[in-house]
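Computed from the coordinates by the stated procedures, all read-outs in this text should not be read as laboratory data. Quick caveat, the model's predicted, so the values are computed rather than measured. Cβ atoms are built from the backbone, for glycine too; each structure is taken alone.
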Structure 1
Amino acid sequence: MSKTFDLSLTERSRLEQVEGIIFDIQRYSVHDGPGLRTNVFFKGCPLHCGWCANPESQSMQPELVLSEVNCISCGQFETPCPICWAEQGESGWSREQLEEFDERTAICPTGAIHWIGERRTAGDIMREVRRDAPFYAEGGGLTLTGGEVTMQPDLAEALLRLAQAEGISTAMETCGHTRWPVLERLLPYLDHILYDLKQVDTETHRKFTGLGNELILDNLRWLVAAKAPLTIRVPLIPGLNASAEPMRAIAGFVRDLGDSRLSIHLLPYHTLGQSKYKALGRTYPWAEHDRLMTDEVNTLARLVESYGLMVKVGG
């Protein structure tokens, strides 16, 4: 049962007008918190993980996307969109190319070429979330994800407070790389925090995500001390942590936090986001790595369990 916070009409109106940039609202999700969830995807992330399943979330700004499978070569343009798209260089689009593609987005008959990411108000987003309210009876609710939610704390707080004022359970997925006052600000309005922990070694973390993990580990310690409603999620990434030594380090770190309530969800690496890189005109950085076999995942799960921790495979 979600905590409920009453709002005055004035405060509700103020919160509904808060704006931010999102790139998707996914309904009927069962992987990002208990029950049936409505996921709101925030744009912008401080990390740039090579295996990221949502590369369109990394930049704060709207981006052009081309879905070739939806392109019907409509004949409206001298050069078909996929051919132009393949001409993008490492430095990205020129201003002239962007202007041309922007014109194409307005008249593309299938939406194959379009902008991803839009500025929306919290009130507008909540109108979509409320559509799923009849399905939240079994513990479901709203999950904020991304990208990194804490990069837009005003929108995050507005959505969480509006949801809880209506008795809708709230959850947030975070990579943990943010200032503690931001997490502290959102904590009262959260029923669940899904906290990603990818590596304990800071130099390895920096090499593969672009940033060290000092803030991430410190924030996790603070959240445990605050008795936050935490679930730690470890994406099992070959080439990063899907082997015995890094998993021992992660399990040991979590055990030493000293909170018997903590559980670890192991999320096996997948390549479902690979097509998104091509749609963005990028090369998928993790292409040389294969998906993990079931036996490999189970072996790592048993290793983590040997540290006295509760383990679940999957979100």
Structure 2
Amino acid sequence: MSEKIMVSVMCTAFNHKEYIREALEGMVNQQTDFDYEILINDDVSTDGTADIVREYAEKYPAKVRAFFPENNLYSQNIDVYYHTFFPNARGKYVAFCEGDDYWTDMTKLQQQVDFLESHPEYSACVHNTELFYCAGNHENEPLIKREGERDVEFEDILPGMNNAWHTSSLMAKTELLKNPPDYYYVACDYGFGDYPYGIWLRQNGPVHFIDRCMSVYRLNSNEASWSSGVDYATDKLVRFITGVVEMLKCFRHHVQDEKLLQLVDRYINEGMFQLLYTQGRDRELRKPPYRDILKNKPLEFRIKNLIKCAFPGLHKMYRKHRGYEE
């Protein structure tokens, strides 16, 4: 690891021609008193994204290091972070910004490095992120609604990363993320990695939250985006929820604290509840251990569950009509 490079910024790009320039501008214009590098992988884009990446690599040769694989890594289930980024990262810390997101504060890296350097016991530093709805169906809003600087706890992370931080806000110790736990690979088999990262980082030290929006997360930016891939697609949603449950079951073997173990079991059960609901298995929601979760749902939800269970034939016809079942 080079002593000169403090931060390695990792950026994935695929068909982000409309957005990549704004993302790169936010990265190359960071105001720091240390050196940092930008590692960007264009995953065989077909819309001209690669040309823009090459433009910035030529303009900022000391800062931007671009990678252009011959074949699309994602389609081969190759993890770009461990195939390309981490083997080439020289920074003490890593930060992230996907090609359709961007940073809005040019002191972001400096603020996070300053905190981590003065608090070496911390594993990571994050901040708030603005949600940008590309479809225009909602007004922009902060991801995290809590106010004030604080540390992020397991109680924030285990319900899901949208309750803790967005990847575009994360700065973490490189050595920690270079050596992820077994439950990271379980999650990756189901197509996501931010959730196990969050658990792993909190498992290895405190994580500090800066109450300031310094990045933007574009929702439904294109068909390849994560937000577009899960919303309104039952099969993908089932796969994601299944992955969360399996990941938490694997993480459970690492837990010794009884209070945390109870919390993990709670979210395993809530994940299974959501999975059964998504699959239309409403009768099973009325049985232990899911019955207690059902009791705490709003009255409208419980009434609908009762109707579905009383008229299973009509419920099945409705699910087929909606395209939830073959």
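Data table
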| quantity | calculated |
| --- | --- |
| If semi-axes √(5λ) of the Cα gyration tensor in Å is computed and equals 37, 24, 18, the structure in 1, 2 | 2 |
| Structure with the greatest value (metric relative contact order in percent (Cα under 8 Å, 6 or more apart), set 1, 2) | 1 |
| FRET efficiency 1/(1 + (r/R0)^6) of positions 234 and 258 (r between Cβ atoms, R0 = 25 Å, to 0.05) - structure with the largest value, from 1, 2 | 1 |
| Parent structure of the calculated result -9500, given that helix-only ellipticity at 222 nm (-39500 (n - 2.57) for each DSSP H run of 4 or more, over all residues; to 500) is the read-out and 1, 2 the choices | 1 |
| Which of 1, 2 yields 2.2 [distance in nm of label points 7 Å out along Cα→Cβ at positions 82 and 282, calculated] | 1 |
| Structure with the greatest value (metric distance in nm of label points 7 Å out along Cα→Cβ at positions 26 and 106, set 1, 2) | 1 |
| Highest-scoring label, criterion being FRET efficiency 1/(1 + (r/R0)^6) of positions 10 and 162 (r between Cβ atoms, R0 = 25 Å, to 0.05), among 1, 2 | 1 |
| Ranking 1, 2 by distance in nm of label points 7 Å out along Cα→Cβ at positions 98 and 266, the structure that comes out highest | 1 |
